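Bear in mind that the values in this text are calculations on the coordinates, not laboratory data. Source: prediction; values computed, not measured. Cβ atoms are built from the backbone, for glycine too; each structure is taken alone.
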Structure 1
Amino acid sequence: MLKEIRPALVSFAALACLTGLIYPLAMTGLAQVLLPGQANGSLIEKDGQVIGSALIGQSFTTPTYFHGRPSATTAPDPQDASKTVPAPYNAANSMGSNLGPTSKTLADRLKDDVAALQQENPTQPVPVDLVTTSGSGLDPDISPEAALFQVPRVARTRNLPEAALRALVEQQTSGRDLGVLGEPRVNVLKLNLALDRLQAPKQPAS
């Protein structure tokens with residue numbers, strides 16, 4: 001019986017060592033050599049401090065900054081652990097809203113958001129990604145159209161020429177991966193950092 005069990009145990013130990021130790025360490029080391037930034041979370045630094053990741057959005061609400069997509073993520077209610085409260089871009093609880101096209105709550109929220117954005121820029125149609133949430137709730141990017149839609153507001157609140165901000169958006173626009181995958185996009189955090197380098201805001205971001 002030992003003759004039958006011993007090869008099985010040896011095979012198990014060898015495979016466990018190969019797939020559970022050697023392979024992960026090799027892939028980790030290779031990633032650190034070839035793509036260290038991506039392997040460490042695509043972190044973004046400012047003045048030597050990590051302020052976020054290029055892969056996870058952040059909530060900007062002040063008019064002096066470009067805003068990202070709405071986020072439907074939540075967090076436990078500090079007053080009642082059995083309930084949740086809105087917590088935009090909560091990376092610990094990636095999720096969508098789970099509201100369907102017949103939901104009155106969703107329809108009312110979309111109506112209010114569109115109306116507010118139309119007041120902000122009445123001359124342009126509202127880009128769909130400025131009023132719809134992503135499936136993860138963590139999308140760090142918006143479309144170039146969504147960024148350009150916000151240019152008049154940001155220019156007005158910062159007393160900057162719109163042409164300068166449109167040029168900034170163009171500079172921060174990433175094309176399709178490999179020229180064919182995905183859509184052109186603008187990373188909101190990187191755009192706002194570039195905006196701060198162009199001119200310090202009159203009020204802090206939130």
Structure 2
Amino acid sequence: MKKLESNTEELIFASAIKIFHKKGLAGARMQEIADEAGINKAMLHYYFRSKQLLFEAVFKKAFMQLAPQIHQVLNSEDSLFEKIENFADKYISFVMENRFLPTFIIQELNNNPDFANQFFSQAEFPKSTRFLIQIEEGIQNGTIKNVNPKQLLIDMFSLAIFPFVGAPLLQKITNVNESAYNNLLIERKKHIASMLINSIKK
């Protein structure tokens with residue numbers, strides 16, 4: 001019984017992600033999610049009493065799948081350059097399996113700021129302190145250029161996030177089909193790491 005409930009819940013999550021990503025919180029309807037999942041609305045309400053509760057569960061689950069991975073990368077015992085390489089690899093690999101996530105988060109930051117502010121005030125974000133300290137140490141011992149550590153952190157996230165958020169635009173600009181664009185995304189794992197490392201090392 002528990003396995004059946006778990007499978008149904010996962011089906012609901014997958015269906016809700018698809019509908020929320022397409023229509024956002026305001027535009028989505030519980031009936032649409034139930035139809036997408038192939039269950040009746042009463043069963044959907046059995047698992048989640050309201051659309052808001054379902055949305056919050058989906059959002060939290062998605063965010064908490066990625067946050068621990070990024071935290072682990074930034075706080076490992078790896079060298080600074082290894083961390084940049086691992087970040088690009090893990091972030092892009094994860095988002096390629098969860099394409100909705102960056103757009104979904106940005107969409108709700110804009111469309112549902114009250115929920116976003118409440119969630120982010122309680123969520124456990126990846127801690128970047130160790131990573132920022134490593135940058136400062138690299139500057140002091142002369143292994144990297146004198147850069148603003150926080151700018152480098154922003155660069156890492158920006159270069160990895162935008163190709164997913166701006167995928168329709170970038171696919172048109174580069175004049176490639178979806179398969180070729182996916183190959184470009186895979187190539188970006190090494191491209192981003194190489195570009196960032198070469199830009200800061202002496």
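In this comparison of 1, 2, the computed figure 240 for volume of the Cα convex hull per residue in Å³ is attributed to 1. Computing mean count of other Cβ atoms within 10 Å over residues 85-92 across structures 1, 2 gives 21.1 for structure 2.
From 1, 2, which structure was helix-only ellipticity at 222 nm (-39500 (n - 2.57) for each DSSP H run of 4 or more, over all residues; to 500) = -12000 calculated on? Considering all the candidates, the number was obtained from 1. Comparing structures 1, 2 by distance in nm of label points 7 Å out along Cα→Cβ at positions 77 and 109, which one has the largest value? Top value of distance in nm of label points 7 Å out along Cα→Cβ at positions 77 and 109, among 1, 2, belongs to structure 2. With FRET efficiency 1/(1 + (r/R0)^6) of positions 29 and 165 (r between Cβ atoms, R0 = 35 Å, to 0.05) derived from the coordinates and found to be 0.25, which of 1, 2 does the value describe? The structure behind it is 1. Taking mean count of other Cβ atoms within 10 Å over residues 45-52 from the coordinates of each of 1, 2, which one would give 10.4? The correct label is 1.
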